[in-house]
Structure P
Amino acid sequence: MTSVAALCTAVPAYAESSPDAVEVIIVTSDALANEAEAQVRATPGGADVVTHEEYANRHVVSLKDTLAFSPGVYVQPRYGQEVRISIRGSGISRGFHMRGLTLLQDGAPINLADDNGDFQELEPIFFDHLEVYRGANALRFGSNTLGGAINGVTPTGRTAPGLYLRGDVGSFETLRGLASYGYAGDRLDAWGALAADTSSGDRQHAGRESVRFHGNTGFDVSDTVTTRFYISVNEINQELPGALTLDQVLSTPELGNFAGDQARDISSIRFQNQTTVQLGDADLSVGAFVNDKSLYHPIFQVIDQESLDQGVFGRYEWGSGPIAFTVGAEGRWGDVEAKRFVNINGDSGALTYDADQTAFTARIYAEGRVDATDKLTLIAGGLYAWGERKQFEKFNMFAGGPTGVLGKARFEEFSPRVGVLYEVQPDIQLFANLSKSAEFPGFIELAQVASFVPVEAQTAWTGEIGARGRHGIAEWDVALYSAEIDNEILQFNIGPDIPAATFNADKTRHSGIEAGLSLDLTEAITLRQIYQYSDFAFEDDAQYGNNQLPVVPEHVYRAELRISQGPFQIAPNIEWIPDGAWADYTNTTRTDGYVLAGVSASWSAADNIDLFLDARNLFDEKAAGDISATVIAAPNSRIYQPVERRALFAGVRTRF
């Protein structure tokens, strides 16, 4: 792996604010985040906004570093930038890539046309803020998944003018840098950022390096018409250390797997545009995107894919007096040249599989809002989705060679939603909703090793009640939900050399609590906390009875105590898992709980310079942080990923 150290003195074009932060490195406009917060307050269900300042003093590698204190978001690192991310149990059996969530950047989905995706293409340090909409509350993004949607919003030349630099250095030969620049004129603005990082990783064979660029240019065509163009370029190389046995996790978590030189290398370039027209009391937004991506992925075989995905989307929002409504649509279509080869120490050997895969997914949605009183708002809407997955298999070694077999699956579902929002007082809201979600299987589920298999769509009815607000020293966001799921798409590991098999469960239930509580103990001391309770289980299953589903632990608690004194800030933090998760569907093996302790600190050393430290897993705790589900776990089952090892990172930020 080549070094990218030369780029590691660079960083983002916006900065972080705190009561004692130096003015020169604070974002000059809070317009983007304020608009997002207003949208959350209009949502009758779980949603929140995560601003850049909330994680600015951390070494930002993955979405775990940005979303750790977002209520209801379960994020666990696996290695490098690979994390498990799940909301309300979405995609819990998927130990790789991502399913059950809609991920967006600046309002456009980055999921492929079959709804699968690689979240590594989202660079969290670029974002001005992230918008998290849990479950059916993500309707405004055209999402009807069980988990909902996460939208990363980047700065513009107007919100982040000037040059901003950031450099990180730390354990495991880690170097990371980012530089950005924003410009704003009378009608034109532009912003761009270049990031690079390299690390040997906290395990053997877990090295990584990446170079990424993201930029956008906006133009005011007239007083009522604006347009913005975006470009993203990613070059990501990640060695895969593989899973360990439970004994290895608890004794030698630094071990890695060198066999087959397994890796996931991604090259992608993405263009998108969004144009907004103001029409009196209404706004019309339309956009389009195209994403060209190469994936070179040596695992049990070498997966070599070239994909081209395209999409269009639009949203019309109107409001006058007590009535408002939104109508939107989006469509994605894509082609994948999917090949597999014998893995010869990471290089491609003989061809074992060759197929052309095409996918199409479309959604239309609408939502109406009526202010029944000055405190009570009634909301109703729905989303209709349909899609198609086709695979023309040209060659399959398991079938004896050339096949010419066509596999095809079509899906369609309607997902209604109703909700109420009650404003107790201006800063306190109560909410409730009932909704249906639907998830279509992608090629990972359908195009398994031997053949194209008939996996059905997953649907669920979810009820939710909750409250959010602020009073006195306390700010809270609490939701209770229960989802009755039909045909949940589940996977389990069936061997070290064969990818997971997929099946539909009959009926399952996901219930839980998503809670966030922040307390301003004094003007200088703030305690923020999140708690998740997850009760995910089969319901009278013929094989598994009422067993708990594996992977996600029942209780998760995180807390951070942030103390500010003049130009100094220190924030000790903990993550507590009282009991580990089940490892298998038969509930024979359960991992132990653990506590991880860390601390971050920062110092505004001068008018335009901030220094920071980020120490993790201070007591070098050894535990299983993530699991690939299996039917029956045995002592030699290599299905566990260790928690992050003890590490120390430091960095500097400056603005000119």
Structure Q
Amino acid sequence: MSYKHWKLEREADGVAWAILDTADSSTNTLGAAVMDELNLILDECEKNPPKGLIFKSAKEVGFIAGANIEEFTSADTPEKARVIIQRGWDAYNRLAAVSYPTLALVRGHCMGGGTELALACRYRIAVDEPGTRFALPEVMLGIVPGWGGMLRLPQIVGPAAALDMMLTGKNIDAKRARKMGLADECVPPRVMENAARMRVLSGKPPRQSLLPFMQKLMNGPLKGVVANGARKQVAKRARQEHYPAPYAIIDQWQNYDGNTLAVPASEPTSLAALVKHSTTRNLIRVFFLQDRLKGFCKDAKDFAPRHVHVVGAGVMGGDIAAWCVLRGMTVTLQDQSVERIAPAVGRAAKFFEKKLRDKKLARFALDRLIADPRGDGVRQADVVIEAIFENLEAKQALFADLEARARPDALLASNTSSLKLSDIAAKFRDPSRLVGIHFFNPVMMMPLVEVVAGAVTAPDAAQKAAAFVRRVDKLPLPVKDAPGFLVNAVLAPYMNEAMQCVDEGIAPETIDAAMVAFGMPMGPIELADTVGLDVAVAAGRQLVGEADPPRKLVELVSAGHLGKKSGRGFYHWLDGKAQKTAGASVPADLAQRLLKPLLAATQRLVRDGVVADAELADAGVIFGTGFAPYTGGPMNYSNSGEN
């Protein structure tokens, strides 16, 4: 039989290979046509059963990226969504029930419906490569793993680990998948096909039959205890009215055996309720906004920098250097002396050990971070990033040296957060070379990087900068050269309003509680303390235009209380945590008062063309500040009539 998206190949030993190669797509996705052909393959194997059926991908970029999101977004009614869920639920139940052994050979990303397909197989082999990742990220879209993930994952790895995956959407790498029981084996690429053949013909029992007795209890009589514990943990992070999907996952696992189709439509945790909820629409919108940011490097996709030179070994510069190393690059890190560079190298060593979980790999990574007090690495670098303190004359003097020594084709970038790029470039021989690459603190956690084009920045330089940002697995946001660009320009008036509230006698804890309840990851007062109150003073003067900064802010800075870095600011800090007392009840209109200047600033920046349109403004503020994703972003929130 001829297939458009699949190939079914049979070998002499009786093993069959179902090879997915979604037509007209760079990645494998599970649209209606792909799922229909999967049923045809199962029909063929039912007529002529193989000794084993192995699923693999023909794509270089991964196994399966998940369901076709475009198809799901077009399902604008519960009835249409139910058809999509029913299709996958039935197909995977059929796959799980076949008489012959089945195996998923997972190399590269395995997301959503891809992971659910793997779970429906008797065996799973994970290929030991950095790109191999399992995930059930549906919760990030406001929906649930409806094709059997909520049923089978707890049976295979136990409910605690399964709920952790499903409620967070986190990725699991190949080695971790093997350790937790999600994969039966973790093998190198050179032996993956032989390993798959041997395992599928082995006759070994499936993982779920090997689950310990206590895990089986937690999947059965103790389900209620596990579910209640999970609800308490979710409630610490997300309110049900803002994010209903995690609560739906817990309820559907506990009460409906992971079958979303069995939940009555009248229930708040039903598929119908999720499809109609504004959060689901907004989170899917955010997903597509993220894809749009990823697309900004397409005109320079062949730019593949291998050597980065970072000048400035402070927290920001050192963390930029460490992140680039983690993404496979060699980095030379320059500062005035080895002693100034050493703390950054020490932080990087701890970071590599934590992220890589392998001392040998961490040591190899650290070998690629080279202390370079004389700046010799600039001559070989593909990308040069300046990350020194915010002083115009110092940056101009530094770039005069860097421009003279860097290769003519090297990308020259500043990580400035407040100075105008055109002012820094004023003394360049060729100012068109300079571009802004503005990371956010903490570098390891914040996904957004602003790519700043000055008035004379060459388009090619901006494209290369966006390509570099994607190479280090961040999201590039093109912005024009204006004070504070986008993110800092909307944060400054928001934080200033919060500190004016403190001057009026409202407790910092109350202010922060109002915004955390709204859905922010951190309140504005704690954020100011984290960034540094000296930085807040400077940003307020430049970006808010306040003749008189907030009184309490000035008092604290004058006394040397700069926030987290000094141990005291609006809060006392102990072991890196703000020490808070119980605040008063939150006034009903406080959150809207605090949001008003942020929303107004975002609208102004769109109007002034600092960012190209409202969608990109929403993307930038969500990924650059953590603005409550369930709202769809500040512009979407302003237009929704909810504020």
Structure R
Amino acid sequence: MATQPPVAHEARLQARNIGGIDETTVELGSGITVLAGRNATNRTSLLQAFMAALGGDAVSLKADAEEGVAELEIGEESYRRTLRRTDGGVVMGGEPYLEDPELAELFAFLLELNPARQAVTTQDDLRELIFRPIDTDEIDAEITQLTAEKDQLTEKLDRLESVRRQLPALEQTRTDLEGRIEEKRAELETVTAAIEAVESGNERDELDEKLTKLRESRSRLDDLRFEVETERESLEALRDERKEIQAELDTVAAPESVDEAAIDAEVDRLQRRSQSIDSVLTQLRSIIQFNEEMLEGAHPEIRDVLADDHDGESETVTDRLFEADDTVRCWTCGSTVDRADIESTIEQLRSHQETKLAERDDLKAQIQSLRSDRRELDQRRKRHDRLEERLESTAAEIDRRESRLEELLTRREELEADIERLERDASALEAESEPEETNDESLLELNRQANDLEFSLGRLERDLETTLEEIAEIESALETESQLSNRLEELRDELEALRTRIDRLERQAVESFNEHMDAVLDVLEYDNIERIWIERIGQTVREGRRTVEQAAFELHIVRSTDDDRTYEDTIEHLSESEREVTGLIFALAGYLVHEVYDVVPFVLLDSLEAVDSNRIAALVEYFESYTDFLVVALLPEDAAAIDERHERIPTI
């Protein structure tokens, strides 16, 4: 996510039909802004309006409205979010501050149900929550890709080093071949001169014709011998390749014994179960949200109906619905009940919601594991099929080359027979020569020598050509060595950064939480709490068919007794105030580790009633230094503890 531009010192929010708000405009400066008021005064709704304009999704449209809007001005920049009710639900539009609100929703929008803030109370996986905004699968895939590239480059550089050592020997071979070629050419010139001398003094057309055919046949025989040798080398290489493929294929069992249909069916079943839970969660969210909004005084149309149905007295609707701060008229039966009873019911629904969320997370983990198994199965089958195809293709190529070799051998035998016949004919013709010519060196023998020399010379020239090509390839490859080495260093640096990124974030999160928790406990002065800290430990977890080592965050609570002895306690024994503070500090640790202050200039706080006023004031002051705008909703008695120099918005 891109870093946002520098933030101005003033902001202005206009909201209409958000939560329980009809319409309002608020202005605030940087630093702490306190929303002071009793319940049902739209403080949370105003925080929702901020969230909407900033890009958050946990925002509700006023129950009796079809459209809503939240517009935030920060300096000269303006950001707008619209909400529109449709048959399918509320659709959001506009151009908010953030394109992707995930970091802000986790670590900056710290309302009551914020996941990071609740993680301590619900004993969620703290490490998973810190890493939720990070696509670790993508990091792993990138590591795999870069590792493969690094291995390829290392292999290339190793080959370059190996061929570099071959270069002196190749250059010596080139020199030797060039010398031997010169010798053979000189010998051939001598023999050719002798042949010309013998032929120039005689008229033997028939013998010359035989000798010419003999030279041509021997030349073709030389070519055939070279083709036979080349074909045999190719066959040997193909047979070696077939052995390698067969050996690899033997290690890859055919996945015939696995019931893929059963895996797919189980995935479908789990998905249906997950969708069913999603439906329940949607209903729970709606019920909880509706009841919370009713407690806050939203839904005036429903309040009017209740007022009309249950009495005709002259007091106001608000008087009827909220006869006292601790009582409320039930919107299902119309009787007056304790507010605490409804809040308790809502809390039970929230608890059930958490249970369902955990169940859904477990189902998603099972689905992911099954899909991983399915992918591995598909990959193994594809690899098995590819190896079988390669083996079949190689076997067919071996058959073709064996047939070709047999054909070449047959042609060689036929040509050798023709050469023997031509040699006999030439020898007979030569024997019929004049007596004075019998002392001359045999013309047939001279032609045989010339043919052998031409064959040897051809072989030497081909060897020299091959050697020169190898030298040229090595020299060309060595020219890229510096570039390959530089890229290899870059890859090592990139891999080191990726491999240490997760480890670095884990350490930073733990260190940040422990540092700030120590500082806050010193400020808040809780009795008999010596320390609350996170330990980074290792644990074995399952990923598909593999088991891997992974870090985990373990929360420790250390208390002290009256005689200064210390002992380790559990999360369950923390007071509600202590749990709230611990959750907020954990959220702050995530905020700092992910540098959310560079992403969004606001931190929003709500539902701090479990913490006493003086500690709220100290906690708010502590948070202030890490954000441009800190907006906190407080009850009047808690707001009174906040330093008067900080801005207040008493009415919305």
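So here's what we get for this one:
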| read-out | value |
| --- | --- |
| At a computed -1000 (helix-only ellipticity at 222 nm (-39500 (n - 2.57) for each DSSP H run of 4 or more, over all residues; to 500)), which of P, Q, R | P |
| Entry that produces 0.92 once Cα Rg over 2.2 N^0.38 Å is calculated, selected from P, Q, R | P |
| Relative contact order in percent (Cα under 8 Å, 6 or more apart) - structure with the largest value, from P, Q, R | R |
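Read-outs: derived from the displayed coordinates by stated rules, not from any lab. Just so we're clear, the structure is a prediction, and the values are computed from it rather than from any experiment.
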